[in-house]
Each structure stands twice: as C-alpha cells, then as structure tokens.
Structure 1
C-alpha cells in the first residue's frame with residue numbers, strides 16, 4: 001500500500017527550475033541547488049499542478065504511434081495525457097522524489113526540473129528571495 005505522506009515524514013519540499021538550452025548538456029542537480037529556484041513547492045499536489053501548468057504552455061499536442069499490434073495512434077500533450085500526468089506526478093512527488101522533464105522546442109530544449117530537497121539541501125535565504 002502506498003504511503004501518501006512519505007514526503008512529509010522525509011521533510012521534503014521541492015525547488016522548481018525552468019531552463020532553455022541549445023546544447024546537449026543539461027545542468028546538474030548541484031548547479032541547480034546553488035541557484036535561487038524559479039518556484040518553491042510545498043506539497044506533491046503543488047508539484048503536480050505546477051508541472052501541469054508548464055506542460056499546458058510548453059508541450060505541444062502531437063500524434064504518436066502507440067506500441068503493440070493494432071495499438072493505433074495517441075496524442076502526447078492533449079488533455080487526457082495531461083490529466084493522467086497530473087495524477088502520476090503527484091504520486092511520484094508523494095514518495096519525496098524529484099521529477100525531471102525535457103521537451104524539444106523549435107530551436108532548443110526546455111527542461112523542467114523539480115528537485116526534492118530537505119532543509120539540509122537548501123538555504124532559507126533562497127526561500128526568502130523567492131517570496
């Protein structure tokens with residue numbers, strides 16, 4: 001049975017970062033944690049909702065061929081896909097885990113990083129600058 005409060009017992013919250021990059025090398029967790037986060041998220045639901053909003057803006061709906069005999073076609077980035085991801089992202093965050101997403105854009109990549117952190121991983125100064 002899943003423990004939906006595991007993140008809380010672990011003392012986790014999340015730092016969210018949005019990065020556009022033209023090269024092939026993404027930033028590292030250590031690099032990101034040295035920066036002021038774009039958003040500080042305090043619950044798995046907040047993580048899932050932030051990712052949902054970001055995907056709605058940046059992830060274009062595109063048809064994809066599904067795997068398996070007679071599976072047909074599906075769409076990445078449509079309402080059904082985003083609703084399913086909302087549930088799954090909240091579930092992953094409830095374990096106290098980080099979530100990393102990367103999307104191809106017209107000329108570069110967009111990376112969404114949601115870093116699960118504890119008080120030891122971050123400085124309250126970062127949170128005060130965020131407010």
Structure 2
C-alpha cells in the first residue's frame with residue numbers, strides 16, 4: 001500500500017503541475033517502500049537523493065509558473081518551499097553523517113507536508129489561475 005495516493009483532492013487543475021505532483025508523490029512512495037523493505041544504505045542514498053533533487057527542481061518549476069502568471073501568493077510559496085528544503089537539507093546532513101535514519105516518523109512528516117501543501121497552498125494558485133489567466 002502506498003504511503004500517499006494521488007486523487008482528485010490533490011489536483012490543482014494545472015496539468016503540468018499535477019504531473020509534477022504525481023511524480024513527487026511517486027518518489028515519496030519509493031523512499032517509503034525502500035525503508036520498509038530494508039534496502040541497503042547505497043540504495044536508500046540513491047532514492048533519498050533523487051527525491052531531494054526532484055523536490056528542488058519541482059519547486060523551481062512551480063515558482064517559475066507562478067511568476068509567469070503573476071500569482072500574488074508567490075512570496076509565501078517561496079517561503080514554504082525554502083523552509084521544507086532547509087529541513088530536508090538539515091536531515092540529509094544528519095543522515096549522511098550517520099546520525100539519523102529514514103524512519104516512519106520522517107515518512108509521515110513528508111506525506112503530511114506534501115499533502116497539506118498541495119491541498120492548501122498549491123490549490124490556491126490553481127484557483128487563481130482559473131479566475132485570472134486567459135487560456
């Protein structure tokens with residue numbers, strides 16, 4: 001069973017962003033599966049690194065989209081993205097130093113953050129775009 005399943009409540013009604021969110025959710029699920037299966041440290045490093053890199057890339061893409069459409073909530077989005085990346089970077093440094101492990105607690109945090117961020121913050125730019133951007 002996946003840690004987080006894509007469903008319509010996670011759609012922001014912006015096709016490119018929905019596709020990126022699906023990939024992000026898939027990568028979170030991959031990390032969770034690797035943890036549950038007790039994969040080797042090398043494999044965990046690979047999966048965790050892929051998730052961290054993709055998250056950074058997705059945030060940059062999403063921020064470019066919001067800038068392009070003139071979304072007024074861009075500054076708050078950037079702040080939320082930066083805060084998560086700061087937390088992930090701090091955890092990754094501890095993990096790389098052997099001081100932390102990928103755990104059920106971490107996976108719960110990632111699941112909740114992704115779900116809540118998409119359903120609350122990201123949905124707002126989707127609604128704004130529908131009302132303010134001509135196709």
Structure 3
C-alpha cells in the first residue's frame with residue numbers, strides 16, 4: 001500500500017504511542033498526529049471535497065457531451081494536472097452517476113447537518129447534494 005496520507009487522531013496523552021504506531025504504518029508524503037476532532041474534520045473535509053468533485057465532473061461531462069467533444073480525451077489530459085488529479089473524475093461508477101458508497105454521503109450529510117445546527121449556510125453543499133440526488137441511485 002502506498003497511501004498519500006497517514007493521519008492519526010489521538011488525545012494529547014496518547015501522542016507518544018501514536019508516534020510509535022505511525023512509524024509502523026506504510027510511509028506517506030503526509031504523516032501527522034492531530035487531535036481526534038481535527039482528524040474527524042480532515043476526514044469530513046476530504047470526503048465533502050471528493051463528493052463535490054464527483055458532481056463537478058458529472059456536470060462537465062454533460063456540457064462536453066452536449067458540445068459533441070470527447071469527454072474521455074479531455075479528462076485524460078486535464079487529470080494530468082497535479083492540482084486536478086485523477087481521483088473522483090470518472091462519471092460512471094458501478095453503473096451509476098454521482099457519489100455513493102458509505103463514507104461520502106455519510107460525511108457529506110454530517111457536514112451539512114453540523115453547519116445548519118450552528119447557523120451556517122451551505123448553499124454550495126446543498127446544491128451538490130441536490131444534484132447528486134437527481135441522479136436517482
């Protein structure tokens with residue numbers, strides 16, 4: 001396995017043990033020990049970004065297809081830009097469009113719910129969720 005990140009969320013008193021655990025894990029470019037709440041936020045943020053990226057690529061697919069251009073040719077070049085990357089750029093996954101599985105919807109909905117509970121608007125996230133639901137999994 002060659003992960004791009006190894007993040008451990010531990011309370012301050014567990015830092016020493018976490019350092020030992022981190023040394024046993026496969027090396028990654030980003031290895032860090034953070035508080036449990038920070039680790040949870042890192043996970044939620046990444047999954048919300050991935051879900052948003054999936055919907056972005058789905059919408060771009062529709063635009064490119066309508067323009068009669070070749071999505072796969074365009075995608076294969078654009079994803080070579082490291083700031084874009086390959087992950088979550090495939091429009092059809094297991095025969096469906098949009099994001100699914102267990103982690104992305106769970107973390108995405110949790111983030112929206114948390115924001116609403118503390119009075120923060122989530123216009124972009126609400127729209128991403130609405131578009132995903134329109135794909136009707």
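Points worth noting:
- Which entry (1, 2, 3) yields the derived value 10.5 for mean projected area of the Cα convex hull in nm²: 3
- helix-only ellipticity at 222 nm (-39500 (n - 2.57) for each DSSP H run of 4 or more, over all residues; to 500) derived as -10500 - corresponding label from 1, 2, 3: 1
No lab work stands behind these numbers, since they all come straight from the coordinates. Everything numeric here is computed off the predicted structure, so don't read it as measured data.
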